[in-house]
Structure 1
Amino acid sequence: MTLANWLTLLRVLLIAPFVAAFWLDAPAGPWLAFALFVVAALTDLFDGLIARARNELSDFGRMLDPIADKLLVAAALVLLAAFDRASPIAVILILAREILISGLREWLAGRGVGLPVSKSAKWKTASQMMAIVLLLVAPALPPPAQAVGEGLLWLAAALTWLTALDYLRTARQALGPASGGQRAP
């Protein structure tokens, strides 16, 4: 296990305390959930930087990192929607895309085709994280915070599907015109 892999694993382990903090019915609850989410999100930044800097890229890290990201984001979005602090439609749009693209990546990997992370996907992730962070603390902030968080969440949903279209186009090009298979008679 490398340091980068430990950080990725820490991100997964922080999900349970994050969920517990979200349920806290105390003034500090939103701030504790916020802090745990930010720490978990920062492990995503640092695990990649450390793995590349130390040349410690591993199959385990490549497999666990996107899973850890999606678990953290999904936990936060589901909680926010369940507590009427985020639009359920935006949450469903984001989660549906994440499942679709994860499945596409898995399918392509089985065919020996990698689907690299695009720059626009990094913007998508940043907008998701900013929206989630703001929506987590919105109850402890003045009312415009909730509206700004919702706006960022809708921006994230739009970017989410724009990147999905990019990935689908890239996958089709990588597989070539014959990749669609044959039509049934």
Structure 2
Amino acid sequence: MARARLNPALTSINGNVDGYVYRHYRGRTVIQRKPVFTQPWSEAQAKTRTTFAGGSAFAAKVKADPELRAFYTQAGKRQKLNYRQMAIRDYFNPPTVDGLETYRYSPAKGGELRVDATDALGVARVRYELRDATGAQLAAGDATLGDVAWSCTLAPAPATAARPFAILITAEDRPGNATSRTFPLG
């Protein structure tokens, strides 16, 4: 990959010229040959192209929202990446639900549950659904972000609910990626 050092008369160049692509990456102008595709896309390549198209669409939304644009611009400063590159990276990486602390909760008394959910650029929302053994929903709502974890406070389970109980935790990030995980409760 060639790197260009621009003359002061030419401060910026990007795009496609005579079979070469000029673009900005990590604070530098990079020149690459325009790719030539001779084979049809594989299934994995087609999936990646579809995901990248979704990431590009999300980056367009970020561009239109000054608050999100400032967030992604700040997030990319240390890595010398622009808001678009950071938005697409965030789109490609969904959040994870890593664990659930249940020691402050019992189905008979209710209590607090703490959710450990992570994402490279922050989790935007955590939802919960408490279900009994038949799958009936007993409680649902949004968790609140505390100092170190997301937490939700649940009322005692109804005495008529079928045991055992389970809770479905769903974490979402800014692009709208969601990851769910089910945990058993006493």
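General observations
- At a computed -7500 (helix-only ellipticity at 222 nm (-39500 (n - 2.57) for each DSSP H run of 4 or more, over all residues; to 500)), which of 1, 2: 2
- Structure (1, 2) behind the derived value 20.0 of Kirkwood radius over Cα pairs in Å: 2
- Which of 1, 2 yields 34, 10, 7 [semi-axes √(5λ) of the Cα gyration tensor in Å, for residues 97-152 alone, calculated]: 1
- Each of 1, 2 could give relative contact order in percent (Cα under 8 Å, 6 or more apart), but the derived value 16 comes from 2.
No value in this document is a laboratory result; all are computed from the given coordinates. Keep in mind it's a predicted model, so treat the numbers as computed, not measured.
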